[in-house]
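Peer 1: Following this line, the structures themselves.
Please treat every number below as a calculation from the coordinates, not as lab data. On a predicted model such as this, the values are computed, not experimentally measured, just so you know. Cβ atoms are built from the backbone, for glycine too; each structure is taken alone.
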Structure I
Amino acid sequence: MSNLIDTLNEVKQFETLDDPLELKKAKVGQLSVGAKNNIVRKNALRKIQYKTIDEISDSLRMTFGPFGSNTLILKGSDAQSLTTIYSKDGHKCLKNILYNNPIELSIQTQLIDVVSHVDNEVGDGTTSATILSAEIFKQLCSIEAGGVAGYNYVSPYQLSRDFQYAVKLIQNQVLSHKRDFTLDDVYNIAFISTNGNHEVASELKYLYDKFGLDVYIETGISNTEDSVIKELDGLTLDEGYSDPAYINTTDGKANIRNAKIYAFLDPIDTIEMVSLFEKIVDDNIIRPMWADVDDDCEIVPTVIIAPKLSRDMSESVKKLIEALYAYDQHGEITRKPPVLIVTNLLGGNLDKYADIARLCGCKMIHKYIDAKLQEEDIKKGIAPTPETIHDFAGFCEEVVSDISTTKFVNPAEMYTGELDENGDPVPTQTFTNLVKFLNAELANAKENGEDDATIHSLKKRLQSLKANMIEYNIGGITIADRDAVKDLVEDAVKSCRSAANDGVGYAANFEGLRACLELIEATDDNDQIKPILTLIAKAYINVQSKLYEDDPDIFIENNLENGCPYNLTTNEYDGKVITSINTDIKILDAISKIVTLMVTTEQCYVQVPALNHYEFGNG
């Protein structure tokens, strides 16, 4: 080993020319070697990143807060195709900003990823997520340039790791301030989320009061001036379709009616499991699609759920995906065969999945290690073969899936089909026993001092079982009018849903800033995390300064003294500026995964040299 160390030191001491081709002396825009290529160097990349993220943030700032304004979005190339959209929804505005050049377009796409993550999880906060992303990007650039006292910049990867560690500290600190969701919170969350829309906030409070805090509200568009509320019974799984190919409605959802449900308990990643999967797809979808009219072979509405699907997707799935996309290409999205695959189930989703499968009447399909035991279970009818696989299917009246959730409406084993003296559906013994079991488990967990994660998981399972579903279809005079209100309602509903599941906190990025300041105070001056916490706090302050434009310094100080953000609509510190406790947590989570990649990237290869419209920096 010592000889290798000696050799290593010799190599380190061996002198070479620092710049043998004198590339460092080359002028900007003139490389001393070769012709123009697709490489964009660090200096040019940073400049365009900085400029683009700043101008996007500045544009969305116009929609920020209760006094933000609408943005007019025009689509169509002529008078016949022209559509008019008015929106102050940050997510929608961001998606409609367009760029010609590739790096700018990639930055916008990454910001859309940040905002989409926030929108899917908590609804509200999409505009502040964009502005905070821009502010944190600028702060990280300062660290990278060595302009931050107390932080020893070593490498992009070290900066990324330190930043993500700081984010974890802040997220945990934010959670320490959460409280339980109440009926009064519904109005306040909706009022803040919709920028002071009293009518929407009151309507949502009415729905939560009537159907309970566990209600699941789905928003849509009414065909009339009046809003329409439709009550459904069902369960929700926090995972959506596995591929956009399954979308079969014009509003981006997969809707399968009178569906057979096939529930795989284990990942589909063995020859045997794949053969069962292929048998379902071939019998129910593929063969009927290609069958002659006279053949006694009909398409069966099919939903397949599995914790995981092997990357080596079976030929049946590949054919299915290709066939489904062919409908998209021919503009026949609503004529697709009714099929849906939901996968990538993790954590608490697996427990909720098992509950849903049981209430759909599914017989779970799982792997066997012991061939003898499998043979015995096949004889008993509790293990499937390709010939008996369809006997393991359950049933659900309707399954609706989007990018993040799948709803099961009226599963077969949820209600008996009879009504009680109040006209309400009578639950089955299966449903009643499951609720009793989970209530008992929750009581035991609390009594035995189980951790918060265990108790939270049991609560979510109970909420999923008890929750009614409501379709809240927004009315209005014009399509533009309905769309504008629908955007606000969707944000409010998602924020209330998250608050019901995870707890309530203050809005206006108050929780994030407070958590940063508490951590900075408790952190040793020599700790390298302290400057990062300080820069994140500074980013939060810059975001809040855009919200409290009149006198931000006074407002921010008074917010902290009063322990809550100032309510710009009531001109009081009334504690009503609230949202899901997860809002700042999800914003930081997305930023830590996406924005740090931007600032730790030191060059870019655009698609082809012809698209390289950027100057060549010196590295």
Structure II
Amino acid sequence: MKKTVSLILTICLVLGLTMGSAYASTSSSLSSAQQTVQTLGIMVGDSSGNMNLSGNITRAQLAKMMIAASTYKDTISSTAKSSPFKDVKYTLWAASYVQAAVTAGWLTGYTDGTYRPDNDVTLEEAVTAVLKMLGYTTSDFKGSFPEAQIAKYVALGLNENISKTQGQALTRQDCMYLFYNLLKTKNKSGSYYATTLGYTVNSSGEIDYSSLVLKNMKGPFIVADSSWSASLPFTASTATVYKNGSLSSISSVSAYDVYYYNTGMSTIWVYRNQVSGVYTAASPSTSAPASVTVAGKTYTISTSAAAYALSNMGEFGIGDTVTLLLGMNGDVVSAVSASTVSSTKYGFVTATGTKTYTDSSGNSYSSNTITVACTDGGTYEYNCSSSSFSKGNMVMVSFSSGEASVVLLSDNSLSGTVNSTATALGSYTFSDNIQILDSTTNGSSVKVYPARLAGLALTTSNTRYYVLDSSGEISHLILNDATGDMYKYGVLTSAVESNSSMSISSSYSYIIDGTSGSYSSNSSSFGATTGPIQIEFSGSSIVKMKDLTRLTLTALNSSYAVSDNVQYTLGDNVAVYIYKNSSYNLSSISAVSDTSAYTLYGYYDKLPSAGGRIRVILAYAN
């Protein structure tokens, strides 16, 4: 789910769905229409990505757009074998599209045997053609042509954002809106036209953008060398490029990256997510693996090439050290030798031990292991020759000659304020692909995105380690309890603590995410009181517990709350409870945001200026 959300967030950036409200009514409709027709390949830009929306549409261009917006889109070749009209020779780029559109009955030629492909398209020509695509025939119209057709076009809402009248030539922007409107219009049979093409729509007929992009996305592919972009069906230099979910550039793409593309959008999604380690297991078998375990984690295989490489017929066997190239869903797209790819990870040790493995020949061997929480947000298990590492040690893991090399790191802290755009910390710029991990001394950790740190003043006690890349930019950053996002937040419903000179014991009951739990200890207590609480777990044990600070809220929405005219940002997973009849009932922001119906209290872990958020909201019915 996390991986899917990551992609959808990227898609939202591409589609520009987060525009300001005052500007959005006109530009949002333009953006939605343009992105949709581009994504579907109905209308594409020139080699520079220019849509030329002010230019007129010709009859040849209309034929191509109609085929691209129909079920014929994947069956018509751009090469024609015959000339459909005397002025449309088979050598014309649009010949096959003209022939298909005429054969389908959507377009017609002239009585003199010509098609006149370079003529501008008038409103009534385009309207008549689109109505035929919706299943309407001449017998469905009462009245003279083209008044009856234009009346139907208006009644169906096909004219939205189009101001042209009978006899006027349509621009590319007019046709962009016409086909966008077509997609969300019901056909004569009562089905939304987009669904006849296999796309998902909502109750208003609007296309689900994420499914649209995914359906028209090609890949995965592996970057082999610098010539990789020559195989793209559009000009790479003018394409929009996202790398690991962030806006990037074509120059950031390097060998062994995994990429996908959408021709209509001229967009490339690049992922550099590589996992190196010992290949220890395959399921359901090594002869036909559907998933493999490498570095202590199991990954699903999504390509036949990767399945073969990791099978007993391929290059890699159980016991080998291998590098997996992962795609946008964290799936295995390819596998290469660990010595082929420079894969270095930074993190801290969460566990140590020894394990016994069986190699591809059936021989058993034992190795020291360490488990490392890394800045990419993953936790991996590595074999290492040394047993001197301890829990909490910061380490760098790299691979040489197919073996993991684990190096102990000393603290390397810095201080400064992260700028408002979250692109720099003090005098250091963040790299485009920066990896940030927030952690605690007890071993909890969470991957952090730069935007989370915007405006935050970090001290040397907040930063454990940083790495500069060859450009002098921060590429990896390990924090120490800078955000508080790695903890659990809920409500402590009972607390019994006993502290004497002879013994310490405690017993607690709590609710987290609406689920009740309890914990007892004969050796520790936390001085916590009932009410909203911050809890840190280590396995099934509680290692930290802290009361939250209360605010009386006067306003609440999905992003922030207001108390004493001050805005407080909500945590990503803020817990909302309605307190009634001495019990806490899990609820939502939308259910309690009416301050005339509820008295609201917000509870934060630390001040926003220190990275804090409101973590729990309690609502009491008025």
Structure III
Amino acid sequence: MSGIVGIVNIDGQPVDRVLLERLTEFLDFRGPDARETWIDGNVGFGHTMLRTTDEAENERQPFSLDGRAWITADCRIDGRADLIRKLAGTGREIGRDAPDPELILHAYSAWGEKCVEHLLGDFSFAIWDRKDRRLFCARDHFGVKPFFYARLGHSFVFSNTLNCLRLHPGISDTLNEIVIGDFLLSQLNHDPVSTTFADIRRLPAAHVLTLGSNGTTVERYWSLPLNGHLRYSNPHDYVEHFAHLLEAAVDDRLRTSRVSLEMSGGLDSPSIACIAKKMLGRSGKTPDVQAYTWVFDSLIPDRERYFAGLVARHVDLPIHFFAADDYPLFEPRGRGSLPSPEPFYLYRQPRAVADFYSLIAGRSRVLLTGWDGDALLSEKPGPYLSLLLRNQQFSELANALAWFLFVKRRIPPVGIRTWIKRKFGRYPIIPPYPKWLNPEFAERVDLPCRHAQINAESPPLHPMKPAASRLLFVPNWWQKFESYDPGVTGLALEARHPLIDIRLVEYILAIPTIPWSIEKHILRVAMTGFLPRAILRRPKSPLAGYVAFEKLRSPNVDWLKEFKTNAVVGNYVARGAMPDVIGEEDTDLLWMNLRPFMLNAWFEATQPFAQLK
């Protein structure tokens, strides 16, 4: 998770070296191993190095193969052996230990802007082509690595860290009010190209940006495949192929001997833990793998400590339990909130999140997660059965129904109950509209229309795998990936997500939903014999209580009653119209009415940052 920054003066003026060095220095927290800048007249790159792979030990950036093209990158390239073989076919001799940025430059030299079609992994990079006087930038398929940019008159600036760009004197702190509105309406930013700040834009996942003599263009280079179709005659072949891809995904994300695991007591992350230990053993390295598990011991009923401990003992894995019971939901005046460059998504207590990842970063630089098997491997049977019926695929339909009846011992749900509830008005299709929004603000950006637009039903993007298709297109996925980034955590810790591997995702989308994507069936079969039976048989188990409910019942919430909005927040929230959240039992209303507090905490935390300019 190295830090990258760059400046291109379109009018040909030389880059301000002092400014570039200042922006690069700000990124030291991302890359404590090395800091370097490169300037060529009107173009300048900065880079701070975090070495997280074996190949990076001798890596230096910014980097060039021959002086023609220069790169600054935050990247981990997967499928390296295959890529090196493909590049050899173009006449290039590349060593097995070549650093990842070198592979990207070789790919660019061989295929130009089409190089991204040959790259796998997580990456965010910029290449300056001196011959063509062109800047070429790219972000990985799922948006794991961020990329932000701004056009300031005759200058173009970029970084993988939003707060780094905020230090540029030409970038104002003017807010993007539509994004603020989105947050207050849904706690998410529904526009993948915008940020909370009006001057700063976000390069979406699976997109490239080119800056040249003809201006700036942004284009998509990959889309989630909707028509994949893979069928085997032998069911064992599905599992064998899946296991092979999962091992490759884990292996590509290791490339170091010291690894931490964010491990729950479910199925996804324990599977990653088991495979990681096996792959490190095969490599001949002495594996240094430790697990970290978030638990509640008293606040709410929680069995994660028991099940995660069961896995740790079974695979001989050291485990650390992090109890979050005593942490506040979030603290007033921004104290203890994450150093988030944008309003934070409150899914866990911010101070606890900061301490949890600080604990992990204290011993390793690489964190493996189980994110997000719930989306990738857990589909409802209805869309698949409906598709088979529409296409008159009666044989496959009969096999799917037979499996469900034999294995699950019930008729598969097809969404009839949901349809009836919606038909007769007993289903909350659209969440309530907040009554505490400042009327002038709401009218200025037409929030009622935005509210309807955000909550309008849309057809699933994949005809039989709508849950998995959210990986690329639904905003809470790319925002979740960005929440792991050092630009948010403030830590030199790189999160890697083996289940979010393009090879694995495309495979899952191409195989039958039933049985393989029903309640993670393919993963359960693949891990049989490797994980305890109690884990393999355990259903998806959300927390048996709500942290927010319990925290708001505690005696230490007087500050909520005394809450006063920040002067800026008052432009968006009518304090007098806010209801009392203490004792609220309705989940939807509680989360909706907590958003002004979240926004206020973010403003209080981020305002001192503006003084650094």
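Peer 1: Can you tell which of I, II, III yields -5000 when helix-only ellipticity at 222 nm (-39500 (n - 2.57) for each DSSP H run of 4 or more, over all residues; to 500) is derived from it?
Peer 2: Derived from the structure labelled II.
Peer 1: Out of I, II, III, which has the highest value for mean projected area of the Cα convex hull in nm²?
Peer 2: Looking at the calculated values, the largest one is I.
Peer 1: Hey, relative contact order in percent (Cα under 8 Å, 6 or more apart) derived from one of I, II, III reads 28; which structure?
Peer 2: Among I, II, III, the structure yielding 28 for relative contact order in percent (Cα under 8 Å, 6 or more apart) is I.
Peer 1: Now a separate question. Upon calculation of distance in nm of label points 7 Å out along Cα→Cβ at positions 164 and 396 from the atomic coordinates, which of the structures I, II, III produces 4.6? Mind showing how you got there, number by number?
Peer 2: Working: I: 3.3; II: 6.2; III: 4.6.
Corresponding structure: III.
Peer 1: Here's another thing I want to ask about it. As an exercise: FRET efficiency 1/(1 + (r/R0)^6) of positions 388 and 436 (r between Cβ atoms, R0 = 30 Å, to 0.05), calculated from one structure in I, II, III, equals 0.40. Which structure is it?
Peer 2: The read-out was computed on structure I.
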